[in-house]
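Following this line, the structures themselves.
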Structure P
Amino acid sequence: MLELRDVVCRYGQVTALKGVSLAVGKGQLVALIGANGAGKTTTLKAISGLLHPTSGTIVFDGHDITDASARAILSLGLAHCPEGRHVFPQMTVLENLEMGCYLRTDRREIAADMARVFDQFPRLAERRQQPAGTLSGGEQQMLAIGRALMSRPKLILFDEPSLGLAPAIVERTFDIVSSIRASGTTVLMVEQNASAALNMCDHAYLLESGSLALEGSGRELIDNPHVRTAYLAG
C-alpha cells in the first residue's frame, strides 16, 4: 500500500534522510523506531506531504505522491496524526472532529462516522462543546486520533502517540491503535516506546542517523542484540 524508494530529505544543508526505502502492506501495522533525531518524524512528514523529498519516490495506493500536496494526499486516504497532537485549542471538540472531514461531502456517512468516534471515545462525547485546549493530554490524544479517523483513511501515520501521557493512558492509546488496525486500516507508527511498538507490529524498521539500520518482524528486532542494548535496555 505504501512504498518509499531511496528517499532523501534535507533541511537546508542538513541531510535528514539518506536514501530510505521501506514498505507497508495493506492491513499491516508497521513500526518505525530509533533515537531522537534519527529522522522518524521527517519520514512521516515526507509521506504526508508536509515536506517534499530532495530525491527518491513515494507511492501510496498506486499513486506517486512524492511531490503531491498534503491536501491531495489526504484526499487519497492517508491521514497523519502528528507528534504533540496539535488540536485546535480554541475550537470545540466537535469542531476539531469536523476539521478531520473537511474534504468530504457525504453528510450521512460523516454523521455515522462522528457517532462511531463518540462511541469509541465517550469522554469526547461528554465534552463535545468544550474547547479542545481545556482537555487533558490523554483527551487531546483521543481527539487527534478521532480527527484522523473522520477522514476515513486507508492508512494512518501515528507520530509518537504515547508521548507525554500517563502510563494508564499510554496502554489505552496502544489498545486504540491496535483496534484501528484490526478494523482494516493500515498503520505506520513512530513510537518512542520501542518495546510496545515491536510487540504489537507486523513489521518494523530501525532508523539511525537518517538511514535504515535494520528491518524485520517485531520479534526479530526484539531478539536483535543491538536493539536490545540500545533501545530495550531497562
Structure Q
Amino acid sequence: MTVAFGLQDRARASGGATNAVALYHAVRSLIAARDALRRVLVDVGCGRGRLQATLSGDFERYIGVDILLYDGYPGGPNVDFRQADLDSGRIDLPDGCADVVCSLETIEHVENERVLMRELVRLAKPGGLIVVTTPNQVSILSKLCFVFKNEFVHFQERPGLYPSHVSALLPIDLLRLARENGLIEAEVTYSGDGRMPLTARHWPRWLAARSGWRGRAFSDNVLLCARQGSEVRSK
C-alpha cells in the first residue's frame, strides 16, 4: 500500500489540533517566566490556532503559520495567518519579526527538523524567545512501547501518528538544535501531564512535574525554550 506522504496529507491526518491543554499552559508559564516582550507572537504549525485562545490578551498580535487554514481558526483584528510549506523551510515573514516564536507539536511532522529550526530562529528578534515542543520519547510510556514493540509510542503506524509523525526527537536533540543555531539560555522542560501505559488514564497529579526525573518520566510532551542571541541569522 502506498502511504500518502505529502505535507498536506500529513496535515489533514493530524487534524490540526492537539488536545494537550496542559501543554498550552506549560508554554504560557514558560513565556511568563522568561519575561519576554509580548507584542508579536508567531505560531508556526498553528493548526486551528488553539494557542491563541490560551494566550488571549497576552500579546498584541498573533500570527499563525501552517500549510492549511483549518476550520475554527480564530478571527479578529489582531489575528493573522500565513500559509507555508514547512518542509521547504521559507515562511513569508521578515527576519526578526516576532518577540516570541512558538512551534508546538509540529517539528515531528516535518521531513527536516533542522530546516524548520533555522526558520524559527530567523523569525525571532534579537533577545526573543523560541519555544518548540514535541512528543516525549523518554517517558515511561514511550520507553515501554519501544521495548515491547520496537517503535516509539507516538510514531506507531496508525491513524494520527505515522505518517503524520515522521521525525522522532529526544530532549538532547532539541538542545543540540538550539546550540547549532547559536541560541542561548536553552532549557528543556516537560508538560507535566502524561498517559499511563495500557490505559487512557493519565498519571496521578502527585507524579506530575515539569522538570526533573518526574517530568521526564511521566509527561507526554517535551519543551525547549531558548533565546535568540544578538544577531538574527538569515537563511
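Each reported figure results from applying straightforward, stated rules to the coordinates on display, with no laboratory input. Everything quoted here is computed from the prediction, not taken from an experiment. Cβ atoms are built from the backbone, for glycine too; each structure is taken alone.
Some observations on this one:
- When relative contact order in percent (Cα under 8 Å, 6 or more apart) is computed for each of P, Q, the largest belongs to: P
- Label whose coordinates, when helix-only ellipticity at 222 nm (-39500 (n - 2.57) for each DSSP H run of 4 or more, over all residues; to 500) is calculated, return -10500 (choices P, Q): P
- When mean count of other Cβ atoms within 10 Å over residues 76-83 is worked out for each of P, Q, structure P gives the greatest result.
- Structure with the greatest value (metric percent of Cα pairs over 34 Å apart, set P, Q): P
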